[in-house]
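There are structures below to look over.
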Structure 1
Amino acid sequence: MQVKTFYQLSHDELFAIFQTRVAVFVVEQACAYQEVDDIDKAPDTLHVFSAHEGALQAYARCYKPDAASCAIGRVLVSAESRGKGVAQTLMTRAIETCRSHYGQLPIKIAAQTYLTQFYQSFGFEPCGEAYLEDGIEHIDMILP
């Protein structure tokens, strides 16, 4: 797994990240929204990813939405890499990245509800009720 800021990413890495995020979140999950946003290039945002022969396998971005917490978002595993344990490796690295870069702040995630148990296996706890975001049921979770 690699960890880079926006400005450390090569053009090819950035293209693979954006291409795969659009493929998963916009096309596969049928969510028509602005996928690329200002969080991507914020100075304290870290992009955690693995790639093989130029193809993105897994990705998450770590960032600070406010002074009291950090967050992991845009978590994905490419269709070709699913079922191979890549998601566990990705989340372990994303959590380590948050802890090492932002300190012991609580880590937030807006999880799709079907992945609640997956995130609970890392210590995340639901906080609040399920809600719809872009037609997909989510729940906010936090790792204290």
Structure 2
Amino acid sequence: MSTDHGFAPLFTTRRKVRFEHCDPAGIVFYPRYFEMINAVVEDCFSESLGSSFAELVSSGRGVPTVSLETQFHAPSRLGDILSFSLVPKAVGRTSLSLEIIATHQAQRRLTARVTLVYIDLNTGRPLPWPDPIRQYFSINDN
């Protein structure tokens, strides 16, 4: 699968829509998507980089979301299996722009554009990305 801009996903994962994600109509309540998006990023760091958010926090570092733009294309329902694809768009000195796409049976449900910043948790100040993280997410840079 490639995105609208032709980039292949760097990380993919699946999530089942559970009762806890849904409103009384049985569709995903939109703030729950934000939790899923964060879980996709967290899983990418843990599974692909070997650097869990727990390890980052214990070392005094964090990667908060500073910008999030979301388009909801179609409703997701209780029991749907969503495939999430994470595509890096740009790696700055301290920031990282990602696109996250959720689909169900090839139907796009959500597109999110996320910007993260690597910070010192004690000061709240941005820090340069460590080389292994920068290199991993720079795969699509030209």
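Bear in mind that the values in this text are calculations on the coordinates, not laboratory data. Just so it is clear, the structure is predicted and the values come from calculations on it, not from any experiment. Cβ atoms are built from the backbone, for glycine too; each structure is taken alone.
If percent of Cα pairs over 14 Å apart, for residues 61-124 alone comes out at 58 when worked out from the coordinates, which of 1, 2 was used? Walk me through the numbers on the way to the answer.
Working: 1: 58; 2: 61.
Answer by label: 1.
Taking Rg/Rh (Cα atoms, Kirkwood Rh) as the quantity of interest, name the structure among 1, 2 where it is greatest.
On the way: 1: 0.93; 2: 0.98.
Going through 1, 2 one by one, Rg/Rh (Cα atoms, Kirkwood Rh) is largest in 2.
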Subject >> Structure from which 18 was derived, relative contact order in percent (Cα under 8 Å, 6 or more apart), options 1, 2 >> reply: 1
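Which of 1, 2 yields 12.9 for mean count of other Cβ atoms within 10 Å over residues 13-20, as computed?
Numbers: 1: 17.6; 2: 12.9.
Matching structure: 2.
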